Structure P
Amino acid sequence: MAMSKKLLDLFNEQIKYEYDSRNVYFGMESYLRDLSWDGFANFFHIQADEEMVHCRYFMEYLAFTGHKWEMRALDEQTNEYESVLDVFKKGLEHEKLISGRIKKLYDQAFEDRDYHAMKFLDWYIQEQAEEEDNFSTWINRIERAKDGPGMTILDQEAAARTFVLPTNPPVKPL
């Protein structure tokens, strides 16, 4: 399938951002493990795993459409934060950044009248809405707990989170 050079470049750039996202979340995990918030650390480890799946779907879509993907240089990420709440707030900021990038991809696909790419990106639009909502919910709960005993309960809840592959991937796995 034909894809404009501009859209292909944006897809390759998104692959880089998905890898960067994985590393953002690994940095958050590192910070939280250092503070012995192992449940919250698990939350971000799962986030990192999800980002790798998102990255893989972009790669598979490019292969499916007859294009090669590029492995671009990754940005260095931090593992320094102020608190558990700060980590989650930074996580929400990051998800909003990724949402903006997905919308930019979608806008280019729309401009190019690339309906296959738009259909593929629909999954990411929904996924990003869910991610932003998830982070907002955790932020509200952490703010209510205010470093009290409720934080331990939230940490235990986050520890129970497991990684599950999406049941409706946007592209057939290679």
Structure Q
Amino acid sequence: MSTRPIVVGGTAQQYWAGGEYHPTDLDLCPRPSTRDLKALVEVGLRRSGRHWVRADLPVAVEFPGSGDDIERTVVVKVLGVSVLMISCEDLYLDRVRQATVSWPREDVSFDSAFEIALTNYIGIDWEYVRERIGATVLAELKVGTLMRGVNRRVRSRARRAYLLTATP
């Protein structure tokens, strides 16, 4: 690939939140270039709808977006292979943004954001999250304002749950 792919989506969710998740595809960003598409075909992948598949691979590959909103990544080892993974914070922000669609009703995206927040409560850079949401408020007032509400509720619940488990 001309740009190093970043693991996003459910596989990243599984990495950052642990939990039970059975991936049906591997989501990567950014979208492949024309040259990359040719390379995918050369390694035996074929397009099937929005996925790239090969009979001997356990999951399909999907390129769900440009990845333009990803500001932080980390290199992690998965089964001995170094891969570029969306940061915990950027994945959390993605799930918070997705949760705004049904807000104030809590949906699977809200639950995903909560899992990430709870699992990483101490390590997550909450200042970065606050700054990114603030920037979203300036760029997209309605979405950013909804993200603030979702984040407030998720973080509050994660804090309470964390304190309950951390108290001796």
Structure R
Amino acid sequence: MEKSDKRTRKLLKNLTDIIFVIMIAVLAIIYLPGLAGYKGYCVLSASMQPKYSVGSMVYVRHADMQDITTGDVITFYINEDTLVTHRVVGKESESGGFLTKGDANEVNDGGTVLYDNIVGKVAFSIPLLGYVSSWISSTSGKSIVIGVLLVIMLIEIIAGRVERMSCTNALQ
């Protein structure tokens, strides 16, 4: 019976360690680029397929106006709270703005994107990570992540006490 208990405790400890490492790795992948000056955004539409699929996470970095050229993919505001990530298909010399188009769209976006509305250029993307990021950012996602971490800590505390009790009993 004692051998089975030890095996169960070891399995539980290994399982909690694996879950903890996976959670930390996912959180690091999502949030560490921010420390290097990148902002992550979830792709919500199919307008940039096949380059960026719905649910991908694009990481954007600030770019000076002269560094944005035809062919670059930029993220920009189309109004106060709506962002779009599309490809630059031309520069308009008169306004100094950019003409953009989604790769999957047949026509250019209407209007010119002014530099002041540009967040930056897309540097890289990670497929499907946007789904994970959106879920973790939600109230239920945060609650579950915190709950799982608390359960892991509780299991570690209980396992440590049981192990100490076993050692104490063995010494008596």
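Please treat every number below as a calculation from the coordinates, not as lab data. Predicted model, so just to flag it, every value in this text is computed and none were measured. Cβ atoms are built from the backbone, for glycine too; each structure is taken alone.
Quick check on the output: 2.4 is distance in nm of label points 7 Å out along Cα→Cβ at positions 26 and 58, derived from one of P, Q, R. Which one produced it?
R
The value 16.5, 47 for Rg and Dmax of the Cα atoms in Å, for residues 42-145 alone was derived from one model only; which of P, Q, R is it?
Corresponding structure: Q.
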